[in-house]
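As structure tokens, here come the structures.
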Structure I
Amino acid sequence: MKSVALIGTGLMGKPMGINILGKGFPLTVYNRTVSKTTELAGAGARVAGSPLEAARSADVIITMVSNIEAVDSLLKGKEGILAALGMGKIFIDMSTITPEASKSFAALVKATGAEMLDAPVSGSTNVAEKGELTIMVGGDPRVLDEVREVLQAVGKFIFHVGDNGSAVALKLVLNHFVGGMTALLAEGLMLADKLGIDYSVFSNVLNSSVVKSPMYDIKSPKMITGDYAPQFPLRLLVKDLNYISRTAAAAGARMPVHEIVRNLFSAAGENGYGEKDFSAIYEFLGKE
């Protein structure tokens, strides 16, 4: 059984680590904020003092962090992962970044003799806790086969997308829908309320129509109750929307609707909603 290092034990990383331990994999964890490793340590994980120490102890090194800069620092910084990589090691970045950045990291990793997969996920904390994430994978399919059991510990569906960078590209496309659909849901709920339509009627009709979405089942109750405990903080969605804009420009794709959505969520972030769940866009719209 392969040993695993998990670097980044926040909202998503912690439940992933619990599920990896639950499947019997030896696990070492590292997080810059040590207190975020406490629950995993109690469940049997070893806590490393640096990314380098964590990577040295494992066959498979997983990062689940917030942005390009964080991955870059973990790889190349003082006590970084790159110094521990070599033949036989597999590095899996499960963060949501850009295709260009992911390809550049893959080149660095492969120069050490190790292999890299980009493997971002779809699903928020409640899905991660169940071990039912959807995982998109970019890289050599033979390498995916080597780590499939590790990924199956955290994901229900695993899709090989293509070469390095292709999985994060697809993840950005999905998050384009996440932002747009959430904005539409918030506006629709608000309009229905202004028109005097009862929420239960709205919900029943919505869920019986062609626009039914599992995401709406999760996010509309949060909007109605005002429970914005973060399953996915709005600031991270803003980060992803900015990455989408950058990636779309590089690809020559015109996305005018996306830019409206990005500006809307960016404004919410600038007005104090960054640490709330991104469904808080409903409350922000109500204050406009």
Structure II
Amino acid sequence: MTLEIGILLALACAFVANLGFFYKYRGANAVQKVAVSHPLRSARALFSSRWFALGMLVAAVSWALHVAALALAPMSVVQVALAGGVVLIAVMADRMFGFRVGPRQWLGLCLMAAGLVTLGVTLPTMHGAHSHFSDAAMISFEAGLFGIGGLLIMGPRMGGPAEHHGMMLGAAAGVLFGVSDSAIKALTGIIGAHGPLAVLLSPWLAVAVLASILAFYASARGLQDGDAVPVIAVTGTAANIAGIAGGILVFGDPLPGSAVGIVLQSLAFVLVLVAAALMPAPVRSAGLRATA
């Protein structure tokens, strides 16, 4: 029953997280661009928008749902449930926020969801929360993700195509959210083993906070530089893949035990890559860039 509750919380988290992203997109595009050299000024400008502030409030609810899900279910299982939220992006964009989502984009989102779900369901059945980890594996994994996120953030400054800046920053934000998710998963295990006070002394609390702050700025600038649907989809997909990888590499979630399972997982990664290539910029609705 605990596992089922964790999955339900993850599904709720997927919907609420997407809603928060769309609100933040509306708010971020009503204020000045995020500047790395002026983080406090950028944060003040973002929160001066009522839409962005509402999006952050909704995101806080999503975060609470995510933490609760991670405490009750294995990390890779939670990420599979969150993968279903990728398809919800198109439905919400079309029905709630006035985007016209084209056929190629629908196909891309469906392929992303199919790839992520396939990646997750091919994992063997697991029981318990799977919160135990080794420090060496955790340090190596988190450092690797920080490096990938940093490269993606620097991509626009290193000559990346202008039309891809938003998606690169969205991917960076997703990877950094994956860093935070892995650290939070570790903290849930520390709470279970040593009690709540041990969390305050854990270095993984600082890692989770730092990654969340960096992801906040990368996500906001990505939403300013790119279009909502592809940036949100890439952010969620990067976070999902990082989460599933963390479950396997850090927390010991098992790999498929058969050749068929391994082939299906390889196919899942191919589907995600193809989906990313099928994500053309959507046509913005005339009224979406409303002022806060």
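Read the figures in this text as sums done on the coordinates, not as results from a lab. Remember, it's a predicted structure, so these values are computed and weren't measured experimentally. Cβ atoms are built from the backbone, for glycine too; each structure is taken alone.
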| task | Taking -25000 as the value of helix-only ellipticity at 222 nm (-39500 (n - 2.57) for each DSSP H run of 4 or more, over all residues; to 500) derived from one of the structures shown (I, II), identify that structure. | result | II
| note | When relative contact order in percent (Cα under 8 Å, 6 or more apart) is calculated for structures I, II, the one with the largest value is II
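Assuming 1.8 is distance in nm of label points 7 Å out along Cα→Cβ at positions 21 and 245 as calculated from a single structure, say which of I, II it is.
Derived from the structure labelled II.
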| message | With mean count of other Cβ atoms within 10 Å over residues 37-44 coming out at 15.6, pick the structure among I, II it was computed from. | response | I
| Answer label among I, II for the case where distance in nm of label points 7 Å out along Cα→Cβ at positions 77 and 189, calculated from the coordinates, equals 1.6 | II
| note | Value -0.45 of log10 I(q)/I(0) by the Debye sum over Cα atoms at q = 0.09 Å⁻¹ was derived from the coordinates of, among I, II, structure I
| query | Of the structures labelled I, II, which one yields 1.1 when distance in nm of label points 7 Å out along Cα→Cβ at positions 69 and 253 is computed from its coordinates? | reply | II
